[in-house]
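Some structures to go through are shown next.
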Structure P
Amino acid sequence: MNLTFHIVALVVLIAAVVGLYLYRRWLENHDDHYIHLHNDAHDASIINTQTNMAKRLDAVDKLKNAGLIAVILYALAIAGMAVYTGWTSNPQG
């Protein structure tokens, strides 16, 4: 059983999860943390922008969490395959 492909795929999956984490941090840093509303027409666009940003952050969070779960499960599967391969190999002949 060749584990090299699975390890490379796991590294790619980890890189994708780290990329999602960094993208979420970037979105969060470009968010307006100090909003002062004055009950005028400009407030509606600010509220709309913040609502869209919150939806985008929620979507990225869901993808990031799903990716993290996939990484953990895939790493456990690779570890199980490695243990099984080591257990069933016959080093004496």
Structure Q
Amino acid sequence: MQLEICHFPPGTSKWNKIEHRLFCFITKNWRGRPLSSYEVIVNLIASTTTTSGLLVKAELNTGQYETGIQVTDEELAGVKLTPAKFDGEWNYFIHPAV
């Protein structure tokens, strides 16, 4: 199985129509209530809908992740990357190690 990675080039997310469409409805749904916990925030986002059918799914990732991990040059060189056909500088595939 391969993993496809797609990035927006720098500065483009401010023109992302989906993102703007989403956040304006989250803001309306929020109505200035205190964001007192992660649960409150995730539930606020997940309960956002629109009359045109926009449905939002959100869940809190409670996993514990080690910080400060250093990737060596040798490890990074071992990652199998293939550029995507469209905008391969920003979009690529990561293939599993054999």
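None of the figures in this text is laboratory data; all of them are computed from the coordinates on show. Bear in mind that the values here come from a model prediction, so they are computed numbers and not experimental data. Cβ atoms are built from the backbone, for glycine too; each structure is taken alone.
Quick one: distance in nm of label points 7 Å out along Cα→Cβ at positions 2 and 42 came out at 6.2 when computed from one of P, Q, so which one is it?
Of the structures listed, the value fits P.
Given that helix-only ellipticity at 222 nm (-39500 (n - 2.57) for each DSSP H run of 4 or more, over all residues; to 500), derived from a single structure, equals -29000, which label among P, Q identifies that structure?
P
For the read-out relative contact order in percent (Cα under 8 Å, 6 or more apart), a value of 51 was computed from one structure; give its label from P, Q.
P
Identify which of structures P, Q gives the largest calculated value of mean projected area of the Cα convex hull in nm².
Largest one: structure Q.
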